[in-house]
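Take a look at the structures listed below.
Here, each number is a calculation from the coordinates, and none is a lab measurement. The shown structure was predicted, so the numbers you read here are calculated from the model rather than taken from an experiment. Cβ atoms are built from the backbone, for glycine too; each structure is taken alone.
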Structure I
Amino acid sequence: MSSNLAVGLDFDHTLGLDNQIERTVALAMLADFAREEGVAYDTAAAEKTIDGALESYRTGDVSVETGIAGFFERFVPVGNKIADRASDFRDAVIARVPEFVRARPETGALLAKLDEMGVRYALLTNGWSPLQEEKARLIEFRGPVYVSERIGVRKPHPDAFALLAKHFEVPVDELWYVGDDPQSDIAGAAALGITTVWYDEGGAYPEGVARPTHTIRSLAELPGILQGRLNEATNLAG
């Protein structure tokens, strides 16, 4: 069975969890770096600072290496060695992906059900490469994977979601997007007229942000909602 319906999916906190892999690796690398250079630093301050460093590149303000280099430099100011050490960050994170990244318990069943229903799907996620691709591989994601660093645009920019419509060759009224972030996932997709599904982890939805078309608290709820849309389309065609 096949359909024109197509679904874009977020990864982090939607299909899977990375259990703060970048934070853990950055702090471990800092500890090793400081020990090698004989530099004492405030570990409590480092734990408070790392989140801002990660946010600086997650929002697209700087590259991964620049964000991590700035973090290292604050606590181990040893000149030109910092850039070299920061350049190792990606490889260090990738090496530990199997240790940290986990699919949500319902993810495998969801993807199998989408295959059975003939609903095409793809991953659209903010982040850097190859980390996000490696996360997708680890959970055995079988669709295309679009990562902001590779495609050159980040959610919530409409161009990120327009790429999905172009990939699937469907009008936006046949495209759905599922994610946990009200601003980057839901508002971003809604701005293009995409049907949105908010994965609610128990938080309050913020005021003033475009409301989702549907809300789920488990990925297991999604196939039933999609089937309802397929049934509507069948009835209209009949």
Structure II
Amino acid sequence: MNPKVSVITIVYNNVADIERTILSVLGQNYSNIEYIIIDGASTDGTLEVIRRYENRISKLLSEPDKGIYDAMNKGLALATGDYVLFMNSGDEIYNNTTISNIFVEKVMADIYYGETEMYDQHWQSLGRRRHQAPKNFTWKSFKYGMNVCHQAIYIKRSLTEPYDTTYKYSADIDWILKAAKKAKSIQNVNAYVAKYLVGGMSKQKHWESLKERFKILSFYYGWLPNLFNHVVIAFNLFFYYLKNRRTND
């Protein structure tokens, strides 16, 4: 079993972090990777860093875009792999055996997913995400929060649709849920598969992101059940921070 994996990196003016991401992809010991980089016409030296590795990059597109999800759609349109993975600038594939360890089974699942480790701006580990990846993932698993990052999920390209660009901050939730509803088999790899740099656009525009998430989840789960689920989320968040505060005291 050696399916082609299209790894797509979206970047704009991130010269400080892009090389880490590139090396985490190019350093994989898995041979059948199509690496696609979509650059939003960076002006800070990012493109110059990318061009150092151009002979190892399958497809490189550098032009202005209409936002992150427009750029991600450009990457999807160029992808030809059996699976797609978005590993955007600043994030990393967990280690150099991650992809080869995922595709070791003889039967191919529609979706593979794993755990994510968070890192701060100084690239110091913050540990596992508060939303732990579920033991069994379905399209209903996001009702109490997005517990699988897009950096930690490998989806059959045939199941994917373009991102809905009417959403500015949380279209990845909608995108994953659409694919998960179609999937017949979803496999937990029971391992860390991604390193995530905190502080992305959804964090910078936190309130706008939360409103979008509520709208998306209400569409999938119903407005009233979603409201109840968010009350549960609020209680869980309160007790999570209370527990951490006691631990740090």
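Quick check: -14000 is what I get for helix-only ellipticity at 222 nm (-39500 (n - 2.57) for each DSSP H run of 4 or more, over all residues; to 500), calculated from one of I, II. Which structure matches?
It traces back to I.
Taking distance in nm of label points 7 Å out along Cα→Cβ at positions 29 and 45 as the criterion, which structure among I, II has the greatest value?
Structure II gives the largest value of distance in nm of label points 7 Å out along Cα→Cβ at positions 29 and 45 among I, II.
Matching task: 38, 17, 15 is the computed value of semi-axes √(5λ) of the Cα gyration tensor in Å. Pick the structure from I, II. If you can, show how the numbers build up before the last one.
Values: I: 38, 17, 15; II: 28, 21, 19.
Matching structure: I.
When distance in nm of label points 7 Å out along Cα→Cβ at positions 117 and 165 is computed for each of I, II, which one produces 3.6?
Going through each structure in turn, the value belongs to II.
For distance in nm of label points 7 Å out along Cα→Cβ at positions 69 and 125, the calculated result is 2.6, so let me know which of I, II that is.
Details: I: 2.6; II: 3.4.
Matching structure: I.
If mean count of other Cβ atoms within 10 Å over residues 37-44 is computed to be 19.5, which of I, II is the source?
Computing mean count of other Cβ atoms within 10 Å over residues 37-44 on every structure in I, II gives 19.5 only for II.
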